[in-house]
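Structures incoming, each one as structure tokens.
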Structure I
Amino acid sequence: MALGNLTFLFGIGGATCSGKTTVSKIVARELELLSYNVDVVHQDSYYKTELDDVYLADVNFWNFDSIDAVDFPKLLQRVQLLCAENCCRSKVSIIIVEGSMIYHFPPLHDMFKEKFFFTIDKNSSKLRRRRRQYEIADVECYFEKYVWPSYLNSLKMAEDNADSFLFVNGEDELNENISYVLREIMKHVVVDDNNNNK
């Protein structure tokens, strides 16, 4: 949906290590070069500091892939604040929200103009995740027991509502995915920008 006259919200969700964050950052830079005002809100910046509720005794770890691990009300508050600030701007503003579970919080889900869902093969995701440096490293079995099942749950939700999502293969060339996401965003933004300039 369009938020105010000139603000648009786009979601980039899906699998872990599928390129969501990288694509979000590069697309934001490209949009800024086109003179749009752009903000990126990352789900990973809103993990709760108290995680006792998502502690997993079987693996002696926290379930960072549970929606309860993220302070989504606080994330939503940030998005709403950005929308309010953008209402005072004279040019089109774009907000990109990025994260693996962003489509599981209804108040946020319903705000997106377009929803991108990044997919990836299990082995590719696991290999990329193993190579990535996390502040808190995964413990053995966490990926198999929690990370991947959480993604499959999200994927099923997206596939059951396929008309509401644009699917992106995270194993395709990065530049292809950047171009695709940018092109789809521009379809909405340019049309509305032209209408507002008439």
Structure II
Amino acid sequence: MDAEFKLQDNPKTQMLQIRTKNRWNPEDCHSELFLFKPDLLKVVYRGTKRIYRTVRAEFMLPRNGIGYFEVKIVSFQKGSGNIGVGLVPRSMSLDTWAGRYTDTYGYFDSGKIYGHNTGHFDGFPEFAGGDVIGCGIDWTSQEIIYTKNGERLHTSNLYVLTSDDLFPAVTLENPGDIVEANFGPNFKHNFNDVFSNLASVD
């Protein structure tokens, strides 16, 4: 069941759309990535060589209000591979990385943001083991959202203009790296810092 949080007493109502029963999709996961049962939120790269492998979530990001999810970097061998958190359409191959192709988007541990019909953007915070990375879209402005450990990054003017359905995704490159998804409702990023007077709507 999806949970929604809306800003009351505002003619331009914003909603934080949360798919609380979302999880990584075992039918849409590269064969060298292993999903931990029963909740299918944690994934490890079990391959033997450094090469990009991606998994998509079962449900797409909602296309109204604000869609958002977070990923905790559980285990990461910094310097020996890459981890990316982002959004991709169903059509993207699972043996490439989020952000490589048009209409795919990704924030990587190196501090690079990919997508937006350009090569990449430098200068964003790097991340490593223990960090929590958030990703989403504010459909009112069509701006992408990235957070690190609850703090929103400055991504104004980075727009999502595709008409394709986008799915939460994570890309791993290094064998042994582990991440765990959080599809809500309790996030590291506090949306009360953005919206006051939030109410839950069933």
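Work out mean count of other Cβ atoms within 10 Å over residues 24-31 for each of structures I, II, then name the structure with the largest result. Intermediate values should be presented prior to the final figure.
Numbers: I: 19.0; II: 15.6.
Ranking I, II on mean count of other Cβ atoms within 10 Å over residues 24-31, first place is I.
For relative contact order in percent (Cα under 8 Å, 6 or more apart), the calculated result is 30, so let me know which of I, II that is. It would help to have the intermediate numbers written out before the result.
On the way: I: 35; II: 30.
So the calculation was done on II.
Give the label, chosen from I, II, of the structure having the highest value of distance in nm of label points 7 Å out along Cα→Cβ at positions 88 and 120. Mind showing how you got there, number by number?
Details: I: 3.9; II: 1.5.
Of structures I, II, the maximum of distance in nm of label points 7 Å out along Cα→Cβ at positions 88 and 120 occurs in I.
If log10 I(q)/I(0) by the Debye sum over Cα atoms at q = 0.11, 0.16, 0.17 Å⁻¹ comes out at -0.45, -0.98, -1.12 when worked out from the coordinates, which of I, II was used?
II
When helix-only ellipticity at 222 nm (-39500 (n - 2.57) for each DSSP H run of 4 or more, over all residues; to 500) is calculated, the result is -12500; to which of the structures I, II does this value belong?
Details: I: -12500; II: 0.
Here the read-out was taken from I.
A short reminder: the numbers here are calculations on the coordinates, not readings from a lab. Because the structure is a prediction, the values reported are computed rather than measured. Cβ atoms are built from the backbone, for glycine too; each structure is taken alone.
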